[in-house]
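The next part holds the structures, each set out as C-alpha cells.
All of the numbers you see were taken from the coordinates with simple rules; none came from a lab. These numbers were taken from a predicted model, which means no experiment stands behind them. Cβ atoms are built from the backbone, for glycine too; each structure is taken alone.
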Structure P
Amino acid sequence: MAPTSLRHAAPADHASAPQHVILGMALGYLASRSLHVAAELGIADLLGDGPKSVEELALATGADRPALYRLLRMLAGHGVFAEDADGRIRLTPAAELLQSGVPGSLHDAVKMIGDVAGDGSWWSAVGRLRHSVLSGEPGFHQVHGIGFFEYLTRHPGASAWFDRGLANFATAENPAIADACDWAEVRRIVDVGGGQGGFLAEVLKRCPAATGVLYDLPHVVREPAALAAAGLLGRCEIVGGDFFRSVPAGGDAYILKRILHDWNDQCCVQILHTCRAAMGESSRVLVVDAVIPPGNDPHPGKDMDILMMALTEGRERTEAEFRELYQHAGLTLTRIVPTPSVLSIVEGRPA
C-alpha cells in the first residue's frame, strides 16, 4: 500500500514535481504525434454528429481497434476526446477544434505542424534538432538537401497543405490583430506576402474608405480566395512579384504578417529595404510577428522559435533584434502594439 502522503497527494503537486516536469517534456512528443495522427484520421469529423464506439471509428478509418482505443484513451487524458459510460468516444471542446470546416478549426494547422504533405518533412526536421543546435543550420535542409521554401516550390502538394495550415492559424488571429491597430489615417494598404488576402480582408472591413494591394508570388495570389469570400476584390489590386526585389509603391501602410520570422537577418533587411524604397515619408511598415519577451516565463514564441530553427534560417525575435533590423533598413522602430494573439505589431517609419 502506498504511503498516505502519496495516495492523497494533489495532482497539481505531482504535476509540478521536478521529475514529472522533466519526464513530461521528454515524452511530450508522444502526445504531439498522437494528436497529429487523430487529425489525419479525421476522428473529430467522424464524431461531429455524436458519440461513436471505437469499433465504428476503427471501421471508418481502417485502424486496428485496440490500437485506436489506446490512442484515443491517451488523448482523452489530455482533454482531447472523452470516453462515456457506455465506452463510446465523444468530442470535447478541444476536440471540436480538430473538425474540418468549422469556425475556429485547427484541423489543417495540426496536420501541417505534424506532417506537411504526409511525407514527414516537419517531423523529420525536428528530429534533426541536435544537428541544428550544433551547426546553426536547419534540420530540414539536412533531411531534404534543399531549403524549406524551395521544397514547397518543387512540391505543389506540400505547398497547398502548408497554405491551408497557415490559413487555419490566420482565421483565428486576424480579427484580433486588425482590431489592435489604428487604421484611421490609412487609405492604401499594401499587404506584402499576404497569401490569399485573409488579413487584408479584415483590415479593409475596418477601413471602409481604404483600398488594398495584395502582393505575393504570382502563383500564390492567382486566386485570392479570402478577399473574394469577403466581397472585397473590388477594393483591391492583386499584384504578383518577389518582395526581395520590389514591392508596390504608394502605400500608407506596408504589412508584413508572419513574414520576417521565416528569414535570416540579411534577408529580413533586404525585404525591409524594398519596403523602405516604396514608402513615402509618412508611410508605416507594420511587421506582425511574435516579439520574444525577456526573462524565464513561458511564451509560445519561444516554442515556435525552435520550429523555425529546425525548418528555416529564420527565427522569432526580441524587441532589440527588431530594432536592429529596422535600423539597417533605414527605418526607425516607433512602437510595439501587443494583440490578443501571440503576435504583436512592430511599427516602423522612415528614419
Structure Q
Amino acid sequence: MRAAGIPCFGPSKEAAQLEGSKAFAKDVMAGASVPTARSYVCTTAAEIDEALDAFGAPYVVKDDGLAAGKGVVVTDDIEAARAHALACDRVVIEEFLDGPEVSLFAITDGETVVPLQPAQDFKRALDGDEGPNTGGMGAYSPLPWADPKLVDDVMGSVLQPTVDELRRRGTPFAGLLYAGLAITSRGVRVIEFNARFGDPETQVVLARLKTPLAGLLMAAATGNLADLPPLRWSDDAAVTVVVASHNYPGTPRTGDPIEGLDAVAAQDAPHAYVLHAGTRRDGDAVVSAGGRVLSVTATGDGLTQARERAYAALSRIRLDGSQHRTDIAAKAAAEA
C-alpha cells in the first residue's frame, strides 16, 4: 500500500518484529543502548536450565513470539518456570525487574516521536495483583505518583533511540510504539515493546486526548509529525475496568447474554461508556464472545471521581459468571 502511495499508519512487517520477537527487540535495544533487563534467548532444555539458574527466583519466562498476553510467566516455582519455557519453541528468560510498571505510547513517522500521556495497567487477573497474567484487567491515567520528568526521560533514553536504531538498520518504524516500562530502583527499564494501540491503556489515554486522533495518525503516516502543533490533553483523569468471561484467562466461557448496556448509555453518559471487545450479536441480544468481553471507561475530576463513575456504570451490567477487579486505580486515587 505504501508503494502505491496510500498513507498507512503502522509499521512494516520487518519493523513490527519489535513486538513479534522478543529476541529481536532485545537486539535492537542493545544496539540503541536502551536500558532493559538482562536476558538469555534459549532453544534447548540445557540453555533453559542454565538461564534459570543464573537469575534465580522470581523467574521471568517469556515466549519469544506473540501469545495473546499470556506468553509470560513470573513465578517463584522453578518447575512451573521450566515447564512454561519447555513449552515454547524459543524462549527469553530474563532478570526480574522491581518497581511499578508504566505504559507509554508514542506516535512516530520513523524520525519524529510524539509521546502520549503515561498510564498504568493491571495485568494480574485478581485483586491485589494475585492470579495469573492476563492481557490487562484495567488501567488509569494520569499517574499522580510518577516523576514529572518521566516522559522526557523515556523519550531520551528509550523511544527516540529505538526509532533511530530501526531507521539506521534500514527498517524504519512508523506507527504506534508502545513501551512497557518498569520504574526500578536503578532507573527506568524496558519490559517489552508493542507495535499497536493496546488495551486497556489505550482506553484511558485516548479518553484524555483532546487533539483529534485522525490528524495525528495521518501526520505519522505521511511523515509530517514534526509540523504538528503540540498535543492537547484534558486535565480529567480516566479509569477503565475490564469485564472478563467466566474462567478467563483459561478457557473462557462464551455465549452468555450481556444485560444493562442500555442503562449505562442512559444513566452514565457522557462521563462513562462501554467499549466492546469480545462480544457479538445474537438476534437482538449482545452475548459474550471472548475472554475479555468489554471495558467500562469513565472520566472525572481526579482518579477518585473517575473510579466511582466507572464502577457505578459497571454495576448496571450483568454477565453470568463474569469477573472484574475491584481495585483498579484504588491505591493511586488514595495517594493522590
inquiry  = Quick check: 6.0 is what I get for distance in nm of label points 7 Å out along Cα→Cβ at positions 46 and 214, calculated from one of P, Q. Which structure matches?
reply    = Q
remark   = Working back from -14000 (helix-only ellipticity at 222 nm (-39500 (n - 2.57) for each DSSP H run of 4 or more, over all residues; to 500), computed), options P, Q, answer is structure P
message = When distance in nm of label points 7 Å out along Cα→Cβ at positions 30 and 310 is computed for each of P, Q, which one produces 1.8?
response = P
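Computing semi-axes √(5λ) of the Cα gyration tensor in Å gives 31, 27, 20 for which of P, Q? Show your work: numbers first, answer last.
Numbers: P: 39, 24, 20; Q: 31, 27, 20.
Corresponding structure: Q.
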key: Which of P, Q yields 1.20 [Rg/Rh (Cα atoms, Kirkwood Rh), for residues 86-141 alone, calculated]   = P
Which of P, Q leads on relative contact order in percent (Cα under 8 Å, 6 or more apart), largest value = Q
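Out of P, Q, choose the structure whose coordinates give distance in nm of label points 7 Å out along Cα→Cβ at positions 22 and 278 equal to 2.2 when calculated.
Working: P: 5.2; Q: 2.2.
It must be structure Q, since only it matches.
For distance in nm of label points 7 Å out along Cα→Cβ at positions 286 and 318, which of P, Q scores largest?
Working: P: 2.7; Q: 1.6.
Across P, Q, distance in nm of label points 7 Å out along Cα→Cβ at positions 286 and 318 peaks for P.
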